[in-house]
Structure I
Amino acid sequence: MTINITHAISAHGSPITIATSLDGSQSVEIRSIVIPGPEIVVDELASENEVLKTWHENVGSVKKQMESIMSVNPASTMDVTYMGGVVARTDYSIGTTQGQAIVEKLQATWSDEIPSFTTNPSNLVAEYPARRPPYTNNSISFYNFEEPSNAIKTTFNATYQQYNPWYGLKFDTVTEDVLAKFVIPAKEMQRVDPTSHDDVVNKLPVGSYHFYARLHDKSNTVFENVDVYFSTAADIMEAWCTENSYTFPYDKTDITIEPAILIWGCVYNTTNKTFTHIKAYTREEI
């Protein structure tokens with residue numbers, strides 16, 4: 001890591017935490033997080049985590065990644081998921097040659113599931129094998145970059161108060177069953193499952209912000225495996241994987257991957273309180 005973190009007192013007498021590049025050319029500061037009590041005592045670990053988050057979002061690698069991703073045409077993209085050191089799946093915009101072929105399969109079998117698979121050119125599709133529960137067969141994934149309609153919410157018994165503006169449908173190519181993945185912000189996860197939310201926050205690498213996706217079927221089941229998405233620097237992610245004996249998601253000798261990182265992810269099991277399937281997602285223009 002190429003920054004120093006210090007604690008100081010501002011000109012107004014408030015405790016602050018400062019992150020500074022080693023050459024002194026860049027810095028960010030935050031008001032320190034204090035421990036509740038009659039005296040002002042800085043929670044140094046929480047403050048350092050927060051200033052790391054601020055650094056990477058405003059100066060460091062996360063900012064650079066977001067700038068790179070924003071330059072990609074969403075109607076002509078390829079999102080690659082890395083897991084266990086290899087490519088786990090590839091999602092394509094629906095307007096690409098690869099995407100159109102997958103959309104045809106969806107329309108052939110599940111044309112009555114939603115009004116259209118192609119209303120938003122940013123939508124993504126993928127074909128992939130089952131790699132973790134609750135998936136059991138080869139599936140087709142469809143991501144719609146719009147908030148789920150009331151019809152979708154009703155069909156899959158979703159009653160969240162807040163939704164991120166995209167959702168997924170997962171089509172089992174053997175049984176033809178459909179699951180829905182509802183993406184929700186951290187505050188909504190904290191509302192519906194505060195125990196899991198707080199455990200995730202305590203276990204994630206420092207300097208990350210996060211959101212969640214929960215899988216529903218049409219029979220009122222919400223599955224125990226929850227997707228957690230978060231942003232952090234690659235070196236922090238690598239150190240976190242090493243510390244927890246997780247397999248880093250991709251081949252670190254491939255220097256083309258890190259600049260294209262969109263976000264990191266993992267699966268959190270709400271029953272046994274563990275992380276599995278550590279992932280990195282990249283986005284590139286085709």
Structure II
Amino acid sequence: MRIAVLGTGIMGAPIAENIAKAGHQVVVWNRTREKAERVEGAEIADEPAACARGADVVLTMLADGAAVEEVMDSETLGSFGPETLWLQMSTVGIEAIERLADLAREAGITMVDCPVLGTKKPAEDAMLTALAAGPREARDRADQVFDAIAQRTFWLGDEPGEGTRMKVVINNWVIGLTEVLAESLALARELAVDQSKVLEVLDGNPVGSPYAQIKGRMMVSESFEPSFPLALALKDARLVLEAADVPVTRVVAEQMAHAVELGHGDSDMAATYWASIQRIGRAHA
């Protein structure tokens with residue numbers, strides 16, 4: 001298939017490369033052209049509409065709902081062929097996916113709502129998890145894309161929105177786990193407990209997790225090369241709160257916002273640790 005990828009950031013670039021490695025013809029567009037030029041095995045388009053024109057599948061992997069709505073304007077949607085499939089893979093939240101689904105319906109375009117679980121390394125290794133919802137007649141084509149980028153695909157329903165609702169729930173778990181880990185390791189430092197030993201105790205323990213080991217090593221080493229930027233994790237926390245008033249997530253969003261204010265928005269989401277370091281130390285003092 002000819003597959004257009006709109007958005008080649010931390011996630012979009014490896015996704016596009018893996019689709020190309022699977023033998024599909026890939027054309028990419030990114031607002032910052034340099035990022036598109038780094039994608040191996042892909043053609044580069046100068047505009048979103050040019051990227052989408054002639055594609056069998058158009059995949060959006062952009063920062064948020066506003067970015068997707070801006071890119072998928074009347075010109076871009078008008079460049080779709082009658083059989084072109086839209087895979088909306090960005091994490092946009094419930095309100096935005098409803099607006100995007102309306103845009104697709106009004107333009108006569110078939111959309112699959114398919115956010116993915118995973119960060120930079122799983123994207124590079126084609127080990128993402130796709131949370132998909134869309135018409136059954138779209139699934140064969142969509143699965144060809146998911147097979148190139150994901151280790152698992154969950155088809156959650158026939159209507160766009162069901163994939164995004166699942167993503168909101170899972171993101172709530174992920175950001176909550178990251179924040180509690182950050183506070184626990186900040187507490188360990190405050191109490192003069194060896195942070196590496198904390199991770200060792202958790203490793204392989206039913207109360208631990210492989211994810212906690214990955215993020216915990218970042219916190220212990222105070223090295224936060226972005227696998228998923230903190231500013232985007234804060235966006236995801238706010239999308240949870242947009243969907244429902246979740247008390248713990250209100251606190252998580254506050255902590256992440258504080259860490260962003262401290263200048264760590266472009267660092268990995270594990271850098272929320274710095275907000276806990278500051279606040280626990282201040283409270284103890």
Structure III
Amino acid sequence: MDLANLVGRPALRPGEARLPWGDADFSARMLAEHLDDRHDLASRRPSIIDTHVDWLRSIVEGDGGRVLDLGCGPGLYLERLAGAGWECTGVDVSPAAIEHAERRAREAGLRCRYVVGDFRSAEVASDFDLVLCLFGELSTVPVDDVDRVLTDMAGRLRDGGRGVIELSTRAGVRSKGDRPDTWYTADGGLFADGAHLVMRESRWFEDVSASVERWWVVDESASPPRMIGSTTWWHGAHLGEAMRRAGLVIDGRFGDLTGAAPDDGDEFETIVFRLA
């Protein structure tokens with residue numbers, strides 16, 4: 001099935017389209033997915049986040065300090081860290097997610113500051129004890145942007161602090177591109193408020209180690225069909241050298257955010273680093 005020909009639109013190449021985070025309706029629908037604890041598709045379930053936060057607290061000398069979360073979503077990790085006494089800053093491109101996080105922080109009296117923006121360019125302070133970029137967020141940016149993100153993370157870490165990146169593994173990235181093309185109908189959900197048809201296709205691009213997912217959405221309010229695309233990159237081949245260029249040293253590689261040993265079939269890899 002060639003969905004690009006079916007709807008009269010050319011196929012995507014990696015990086016040519018991203019999810020429409022700035023769109024208010026899409027942002028609100030994505031927030032609902034973040035907060036749905038029946039699945040781990042947008043954010044992890046609360047019990048999993050709890051175990052991750054326990055481990056993150058354990059890798060920093062002394063408990064408490066200042067933490068920065070790049071791609072924080074609705075602040076689910078930060079509100080737990082703030083509740084344990086941390087001073088928190090979060091950056092995310094989704095207006096609805098940031099509004100939710102700010103409201104939660106106000107209601108609980110937490111020391112949290114949130115910024116709406118792309119974590120590749122948002123201006124925030126420095127001198128953090130812990131800098132996070134979790135759930136494959138770095139894997140959503142092209143290779144050319146990785147150096148800049150790592151350099152920014154290095155500039156925001158204090159001496160003795162730790163950074164944590166959760167990257168998609170090569171197996172995890174390729175699995176997205178190798179999924180079979182399919183279609184389904186829905187009434188509400190991520191892509192539209194009312195009844196609609198979604199045609200989904202995926203491709204793996206070996207030459208750039210990236211997978212592209214595309215969703216063609218057909219509903220009464222849009223003609224021709226709307227296309228939404230997302231690219232996931234595998235950065236493992238050059239990450240070590242990029243770390244060195246940024247003045248960072250890798251302290252450890254783990255299979256997840258509990259310190260488990262890595263496995264060849266893992267979807268994500270957790271990397272802990274510090275200033276050289």
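Tell me which of I, II, III gives 2.4 when you compute distance in nm of label points 7 Å out along Cα→Cβ at positions 55 and 263. Working through the options, I get structure I. Have a look at I, II, III and say which one yields 0.65 for FRET efficiency 1/(1 + (r/R0)^6) of positions 23 and 95 (r between Cβ atoms, R0 = 41 Å, to 0.05), as calculated. It must be structure II, since only it matches. State the single structure among I, II, III that was used to calculate distance in nm of label points 7 Å out along Cα→Cβ at positions 135 and 159, giving 1.6. Working through the options, I get structure II.
Read-outs throughout are calculated quantities, based only on the coordinates presented, and are distinct from any laboratory measurement. Just so we're clear, the structure is a prediction, and the values are computed from it rather than from any experiment. Cβ atoms are built from the backbone, for glycine too; each structure is taken alone.
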